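Read the figures in this text as sums done on the coordinates, not as results from a lab. This one's a predicted model, so the numbers in the text were calculated from it and none came from an experiment. Cβ atoms are built from the backbone, for glycine too; each structure is taken alone.
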Structure 1
């Protein structure tokens, strides 16, 4: 096992009021921190870490033949919203474009909307998303879009004929021994953008699934495709794959799920290492990742 700078990391975690953190390497938990004893059994608000779970579910649905092809234009799924596919660009948007957030829609989530998409307050969330105009040709530009995730969730529910939470329980959570979870719904659709609630220890199970190439629950080839860097995104975030971030630090490759407020599942494949973090750092969501870089990734570099 590599030498990790865990003493300094623990001090930093306490200083910055991280809620929970678990580190596992080579199947052994080497670090566990909970800000109070209740946190260990408490369902955590993981926000957009939810999106990575949705990416896994798309892979399962594809493997089952419920989705025929991720290059299928999404307008074929939204028959009652055909009037909103009102330009040639929008008609070209595919499931793959939603997965990579290269749909081209005008969606200023990381700009004017200040990291919060107003779709949840709309009377018809699907209509709000699809009514946004296309600013770019699909596939050209990555622009963070929680609406894209919600459309993926709607598609999953259409093809499975059950809620996304129910599908996730059957295909992921129960096989992974994740016995306690909640998934917030809006208008009958599980919120694919940020609605999942699970324990920190169960976040680790999601990370382990990804590290172990799907663990016979998700196709190995799908995992490999998910973690391929697709488009360079924002300066501090790296690349985006299929609903998962991909980056390199100190020549160490890693991929991660990220939720607003500092929720993380970090997978470092070369070192067989998984990190799960929850926090409420809504003014600095990337601070936990900075701590991981400073105290974990740098220590891995010198071993």
Structure 2
């Protein structure tokens, strides 16, 4: 595992504090528990490591809130909206696999409150935005998809996941074997493996789903399924957390990250406007630029 530095040593910890402050407000915990959390958060930031700090700080809020996810209501609401739009998504999703991935990247719009990002628009409208390619190209992605027979998709946020399930079904139509991966336990607005199974049932889709066994992403060393991901021809990693986890614990197998550059550090890293959807080959992200020097 690579040393888990922050992409930006000032802005990333600040984003953690802001994000968790909003989550704490939703949790409505007591002042005593709030003080306990702040002390633990300071220790996590001092220890370093973005994935561990973000996950463990959320788990602490989740525990203090009586094992309830303060973001659950938001997740359920956005899932309902996207399920209602599923027939339209099925009709409009491009037949071309790469173009379908572009829609998937654009769908990475929902998230918890961040230092300089708030999602307040329409996810359906966001799907039409064309992504930029970084450390790869449209032609190369076409080639990667043509060679890949077995594909794993690491899911991210609620709402967005509905789009990704439909994208997965499109890949199956092209003869691909696709397996979906999600966290087993709650984290922010991410879908859990049980929620994915429920969504598949509502959408009438039959796809294999695997869980990480933890609050951590499926490809994190703490996950129960990381090793099996190396057996795929291609891993499609959705969202910022999955991208950052890759930087800390890279997979050997071919991986593409599909996300939006929702924060200033990512916008600078990829030289795009903040909020822009991007498709990235994370294997080629320069170590120094990614905070791994």
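If helix-only ellipticity at 222 nm (-39500 (n - 2.57) for each DSSP H run of 4 or more, over all residues; to 500) is calculated from each of 1, 2, which structure is the one that comes out at -8000? Answer for the origin of the read-out: 1. Can you tell which of 1, 2 yields 26 when relative contact order in percent (Cα under 8 Å, 6 or more apart) is derived from it? Source structure for this number: 1. Here distance in nm of label points 7 Å out along Cα→Cβ at positions 72 and 96 was derived from just one of the structures 1, 2, and that gives 1.5; the source is 1. Of structures 1, 2, the largest value of FRET efficiency 1/(1 + (r/R0)^6) of positions 136 and 280 (r between Cβ atoms, R0 = 30 Å, to 0.05) belongs to 2.
When mean count of other Cβ atoms within 10 Å over residues 64-71 is calculated for each of structures 1, 2, structure 2 gives the greatest result.
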